[in-house]
Structure 1
Amino acid sequence: MTAVPRRSPNLLIIASLAYLVTPAAAQSSENLDVTAVGRDPRWTIVGRTTSIVDIKGRHALKLDEGAGIGVVWLSGYDFADGAIDLDVLGRSQPIQGSFVGVAFHVVDASTHDAVYFRPFNFRSSDPSRHSHGVEYVSHPDWPWQRLRSEHPGKYEKAVLPDPDGDEWFHVRVVVERPTIRVFVNNQSEPCLVVDALSRRNSGSIGLWVGEGSGGYFANLRVTRDDRIRRVLQGLRPSIAIKGRPAVRWTVAERMAEYHVPGASIAVIDGGRVAWAQGFGVKQTGATDSVTATTLFQAQSISKPVAATAALILADSGRVSLDEDVNTYLESWKLPSNAYQVHEKVTLRRILSHSAGLTVGGFAGYRTGDSIPTLRQILNGEKPANNPAIRVDTVPGSVSRYSGGGLVVMQQLLMDVTGEPFPALMKGLVLAPTGMTLSTYEQPLPENRRHEAASGHDGDGLVIKGLWPIQPEMAAGGLWTTPTELAEWALAITEAWSGQSSHLLSTRMAREMLSVQHGAFGLGIYLEGAGDTFAFHHAGSNSGFRALLLMFPRAGKGAVIATNADRGDALIDEILTSIATEYQWPSRRQSERDVVNLTARQLQGLIGKYALPPGPSGAPVFFEISRADGKLFAELTGLGSYPRMELYAASADSFFTINDLPVAFTRDGSGRAQRVRMGQIEGHRR
């Protein structure tokens, strides 16, 4: 298991300062009664017998000596970031006889992180032993033997000033992922500072003793960042109606409402991944839980990550963003036509969705389908299920979203590097960014299928084949986790801010995050200015929905992935809760007034409106009804969508609490004939 990539020093300083100045209301402290071990069934004991004793002025928990590691942890307790304080007593003799410490992010007795001490080394005259006073370990992948062999001196240090190995000493472990700092006896300087080696972002708290060792523990106090709890219990719509009671939901409640079996969240704060957590299950009817390391389809968020590879090649001079793509395409050429006489398709135009290329998106394929080659996709030849990707307007003249353009780029990158697309993406982007779980392999290799969430339709039913197969890899083929997408966003932010150039140069990152055409930078959507400036991209494949949003100036953001077609509504509510709790510069809940309309004005809107057909070709309708003086809308033909209340901003303009605009066009009698829902238009049936 690979450690989370190190952030640049300046961003780590920002993160540390952010923790120090976090308002008291954002943290909650509580004493965990270790003397209740043995009486309180929530305490799980593995590998040791325990007793409660009075020793050297403390009423304490005693863990007896025994073979192997002993762990006692509080079941059901969740700790992500914060501080752990406790008093510990070991012994200085015999040598190798006392290993005592604290465990955190505990899953079970064999899966946890721990900081432990060797009191017999505290005052040793042997410099080597003295330097082994405190150590961080991460089980099962990083036990002390492996750490000392592969990283000597990095994860263990001396404890200074030297405590007495036969007396109580106070321990404070501050966890601000990825950084862990250890303080002893209220010293202002830590005796150990390391980056976590585990990808676990949360878990329980426990007491820990090593091979053959016993120990004593007292006064365990945990301070948690309470914002996480408030985010998860404070989901809210993006719009609050002025004068009406506040609406709040839990994650579990909204997952049930929207038929979303599983979700995964990573929150960025202070220029780091502050926390990440999974919810629900990978597949309806199964018990395999979603965790922070569960793979989800990134869907269209694959595009900005793939765009990074093109920008890296441009950074090194291997390609130009402004040359005709046919200069670099070898195994296939984009056919010329009258639209390209004076203007050419370039990488810059592809990445800013202004190349004039067709095919907005791709439906994907299912297990058992014939999977087309990339050439067949480009030419729209069977068994490809898309039309040919061609230029149908003058390049550079309009802004129009084109997944087809990214497929042209996929072929170009393969021709330039001579590598298959998954391999070139791993070498250029994924590995340097620490995205070790992520892959563009399509279909997902058999030996990794157990890591992935299955896709579900709007009713929460598993889709055929579990997930779409996306040979259009650059457009929608990335398998990843929110945590790893957050690491990509942080790497782009570091380059943009001049903090680091290990992925892109500052010049290229700033070009990427500069408006090129419409709302697009290079491969990414842009919004806002100054403190509200953000880059973002959403994703939508059959059975999956996702969103990435980053405020680079503020060092704040989030990535959310779900495994169901109605996950976008859940994502909006989670995002609004995060934005409010973490004081984002925008995207927080706003308040709106409602206009009172007459019964006749409302009556003129009631009816059934035909919208464009769904992906399967089935008819889709927007049905307007009225009850108790309120107006409601229901989307039918795309699975199970709940009825939405419409709030009037004017006689013809309405909105939902999730900020969906709905506008009607009436005839001379006041009867609506057309409706516009977001960007989708329909007519009265």
Structure 2
Amino acid sequence: MEKKYWRSLEELNSTPEFEEVLHREFPLAASEYPEGVSRRRWMQIMGASVALAGATGCRWEDEKIAPSVTRPEGLIPGEPRKFATFMELGGQAESLLVTCYDGRPIKVEGNPDSPQSRGASSVFAQSETLSLYDPDRAVGVVEYQGKSRYGRDWGAFLDYAETVLGQARKSDGAKLRVLADVSSSAARKALQEKFAELYPQSKWYDYTPCSRDNVYEGARLAFGEVVRPQFDLTKANIIVCLDEDLLSEHPASLKNTRDWASRRDPAAGPMNRLYVVESRYTTTGISADHRLPTRSVDLGAFLSKLEAQVQTGLSGKKAEAASDDYADKVLAAMAEDLVANQGSSVIAIGASQPAELQARVHKLNEQLGNVGEAVKYTKEPLARELTSVEALRTLTDEMQSGAVDTLIILGGNPAYNAPGDIDFVTALSKVPNAVHLGEYEDETSLLCKWHLPKTHPFEQWGDSRSYDGTLCIAQPLIQPLHDGKSEVELLAILCGDRHPVALDLIKEAVKGSLDSMAVNASWRRGVHDGLLKGSSLEAVSPKVKDLPAAKAEEASAEELELVFYASPQLYDGRFANSGWLQETPDSVTKITWDNAAILAPKTAADLGVEADSVVKLILDGKSIELPVYVLPGQAPNSVAVALGYGRTAAGLVGGDVARDVKPVGEN
């Protein structure tokens, strides 16, 4: 008997609405096709007609092409060349290999020499060539005076900066603040220290909406120091993910995916087994051998049960399922597998889970003998004294109280992505001298006095580190298209160098990692390869301290939870103006160009809503309205909402209310 597969719950239930959509495919325009002409044939005819109509209106500009007097070394016109570089996201570098055609980047691939990507690349990296040529990118220096906007040049800003910083220097920068997106750049860190020397009373804050602060605090609680867990899934027979998407959202997802997949061929040897306990469907959840939908707030209770079952197994007794319930059976099987595979298993927990649970997972990995085998630790370069939210809240309070006269914002878009309980926008309006460096004139730029164009990752020299700590080097693949400057260049300017040379700044910052016996040769090799081989973070061997007793707190089973997560297409909203990413379907829901409140079927039924119903989500006095997407496999009483939508100053693709372009989705 032939199997019949259904594409949605509406098709399964054969609702009248779905039958109508299926009949017409495009419900508003399908009936307009001429009788007897298929939609495909109609599109072929109309496509050819439009193309021919457009061709008749083409007028090529008279352009004279002259050969180069001195051809650049190695350049053959019309022959593609490849250059190594990187892009940084969340403070982690992704090493890339970019194909350039006559000096223009056109295609991105992963760097095959990178121990993290090994030739693979993320969807965000693939979109970088599109963002490079985005016509909505900021063009030139802009000064805002009230509601008026004036185009300036860098000379005008430098004169302004000298005046403002000269005043700040009189008080050692007591009312001077810097707010920066997170970065692992050694050059930026060196300039940050120099800035602090020039303005000893100033303060520097790092903020990102998609932080891993819970991971850092969990390590601090477990070991007394912040370390970074490194997983080797090639050595793991059993993998347990607790609200952790190792194969997509994790900073080392490209490496994790290859390592996990290397153990999925039964002909190549013993296969691994993947258990996933999560509230919403992730790429890792889709790939799981056993998946248990569980509210994020209930992960603490689940971990307590797992710890008890593991301890029973380690004592020599067999762990038994508490009942015939599916969840209890999965829990017992999970514990039994972990005990049977001591030293060759991994337990990973997501960054959204609190520090206490992070620490308990570290302890469990240690008890199972996984540390030093499938789980190792290195130093953590991104840890800060304040978490991202604490840093932004502290800065906001200072601005509200009038303690800030000058604010330099390096990248990011805090006016859009600040948490709902932090009124950053109102506080920013009280700062007389606010400067924003960004690739777009976004929501934050419109509230500042100055907007400065930031270089694209393909237009600048830079340095950063990948998740394993490998030092990556970026080289400019094209001259800045819009007179932009990098964060490093702007910081050098603010430190008194009116004409900084980015190449020299980067080379000086990474000199300590180069071969001391052949610095220039080592540098050239690093630029060519896009990274310095063997430069990964220093391995450490921390021991788990005595942890406080686990808190027995359980939320009501009927209580709704709201889970925010970084959009797989837009991240924190910075990619909202990419039509290609907006068009990329979600791997599970297939949603494009919109956001949704994802509910389990039972939750939707209990609330009396159905697919495409519009619901209002209210949390701490803040509310948004979103359409409902009913997804089997979503944890009951858990509502998942992606970040990154609802941009009001992203551009003509993502939304720009000033130009009457409606935002894509809500946030």
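Structure above, values below:
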read-out	value
With distance in nm of label points 7 Å out along Cα→Cβ at positions 244 and 548 derived as 3.5, matching label from 1, 2	1
Winner on mean count of other Cβ atoms within 10 Å over residues 348-355 once structures 1, 2 are ranked, highest first	1
Computed 0.55 for FRET efficiency 1/(1 + (r/R0)^6) of positions 364 and 588 (r between Cβ atoms, R0 = 30 Å, to 0.05) - originating structure among 1, 2	2
Comparison of 1, 2 - label where volume of the Cα convex hull per residue in Å³, for residues 388-491 alone is highest	1
Rg/Rh (Cα atoms, Kirkwood Rh), for residues 460-563 alone derived as 1.25 - corresponding label from 1, 2	2
For -8500 (helix-only ellipticity at 222 nm (-39500 (n - 2.57) for each DSSP H run of 4 or more, over all residues; to 500), calculated) the corresponding structure among 1, 2	2
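Taken together, the values in this text are just the output of simple stated rules run on the coordinates, not laboratory data. From a predicted model like this one, the values you see are computed outputs, not experimental measurements. Cβ atoms are built from the backbone, for glycine too; each structure is taken alone.
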